[in-house]
Structure I
Amino acid sequence: MAIQTVGVIGAGQMGAGIAHVFALAGYEVKLNDIDGERVRAAIDRIGENIGKQVVKGQVSEAERAAAMARIAPAGALPEIAATDLVIEAATENEAVKREIFKALVPHLAPDTILTTNTSSISITRLASVTDRPERFMGFHFMNPVPLMQLVELIRGIATDEETYETLKLVVDKLGKTHASAEDFPAFIVNRILMPMINEAIYTLYEGVGTVESIDTSLKLGANHPMGPLALADFIGLDICLAIMNVLHEGLADTKYRPCPLLTKYVEAGWLGRKTQRGFYDYRGERPMPTR
């Protein structure tokens, strides 16, 4: 089926980034959040970010104006449900996501495709609370969405071929690259990335290295663009912990046990850049290690 209208649920960093790339690619976008002010702030932020692309010569001023005209706030889920494609980008919490999909179902058009931007949760399980598991998929964008090239496509046990092929075409139109993943905990990217980050935290926890020495070692010794602890702060330590818990519970292997130090930081509310403190303190002129 041809996708023309897209509904995005969640106006945080991921939801705003997804709305950004879809609007630039020519789709009509409805953006929803439980906090209406957050939607307005997200649309303003999208305008600023596309403006930066204009300055860099990546987008014309006319393209920026056209993209912004395609994004509209949606005050309630029924407005989102009327679109051809729904992308849920709410918090990485299975109970929250399940409630969102249950609330959407009564309002959906027969052909609407449902997707989730989850980075770790079972697609099959989420699809089971809807009336269309065959038209349900994982649609996992990387952060920051406008800059990152990859989109993971994850089929649940009931996802049909037409839905999969439709989303492949959408990814192509966005100018991005898809990777197909099976429906196992954390899929491909986070199945590999999060244990590495967790191990970096264990390395800090056990006193093998400091925050700076660990990040410097991976940047210069493994040619990573960002150290694992700085990357954890960028992702959000609460998200890192949630994904490690999904891996640990879903695969029942002790190698995925979240580091106690990661749990402690989350308990303290030190979640990284979004709270101004994580493995680094971002409240000064430059980030300073907190350990």
Structure II
Amino acid sequence: MGNQIKSVGIIGAGQMGGGIAHVCAMAGYDVHVHDVSADTLQTMLATISGNLARQVSSGKTTEAEREAALGRIHFAPEITDLATMDLVVEAATEDETVKRKIYQHLCPVLNPEAILATNTSSLSITRLASATDRPERFIGIHFMNPVPVMKLAELVRGIATEDQTFQAARVFVESLDKTITVTEDFPAFIVNRILLPMINEAIYTLYEGVGTVDAIDTAMKLGANHPMGPLQLADFIGLDTCLAIMQVLHDGLSDTKYRPCPLLVKYVEAGWLGRKSGRGFYDYRGDVPVPTR
């Protein structure tokens, strides 16, 4: 069954969708990417091309492999262009309403045998599956950011996901040279359930004046051997995304330990979302990031 996946449709050409397209094309799959914005598709292709060029110069791949991979990536301007895909991975924004609307348009045109996967980092797979015509053939495949670099994918079954869907997804993800961790369908799965409260706690540590941005990040880098401090990591993820995942945990598990730190809320309200907006816990507008607190 798993060997039957030859073509992969991707919905969403952002950071995640682009990264998934990159690894699928490198693994030999025929990739078709749909996005509402033609500009986003062009930007994605330029990013993948640049990332592959870096892999060539570092000796991880060859120029011939790079060109072959780029040749496997196609734009799918209309959602109907994904009709014949064996697997479609939805990597749209982390908003349930948006995702449901996509399934509504996609399911009627999608080949009935096809598997539909979502790259959600925190939403219920069971609930998303119920908005489709194929809950048995629906699964969560949560890739980590940046996809070409990170070795993990969380495989999440909804209550209705069939064994053969799970096995096909496993074979597919392993073919991308990723390691799988199987997680139950509970809010934020494994990685974000552990990682985001740690980041939130680091923000509380800042909020309560226990340490400065610099002190907190240095402490965790050198004291816990983390490659990146928690506040620097929050800026990398995007503070709006951090807040959204904390809210999913808080709403879904109704436990006060998941209460988003008021300082995180304040930064998001200010539009200081981290690296992507130029300011977060660090100010990125100069040559060197400077702590904002």
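Taking 3.8 as the value of distance in nm of label points 7 Å out along Cα→Cβ at positions 76 and 276 derived from one of the structures shown (I, II), identify that structure. Among I, II, the structure yielding 3.8 for distance in nm of label points 7 Å out along Cα→Cβ at positions 76 and 276 is I. Ranked by distance in nm of label points 7 Å out along Cα→Cβ at positions 156 and 188, structures I, II are led by I, which has the greatest value.
Tell me which of I, II gives 1.6 when you compute distance in nm of label points 7 Å out along Cα→Cβ at positions 52 and 68. Answer for the origin of the read-out: I.
Readers should treat all values here as calculations from the given coordinates under stated rules, not as data from a laboratory. Only a predicted model underlies this, so the values are computations on that prediction, with no experimental measurement involved. Cβ atoms are built from the backbone, for glycine too; each structure is taken alone.
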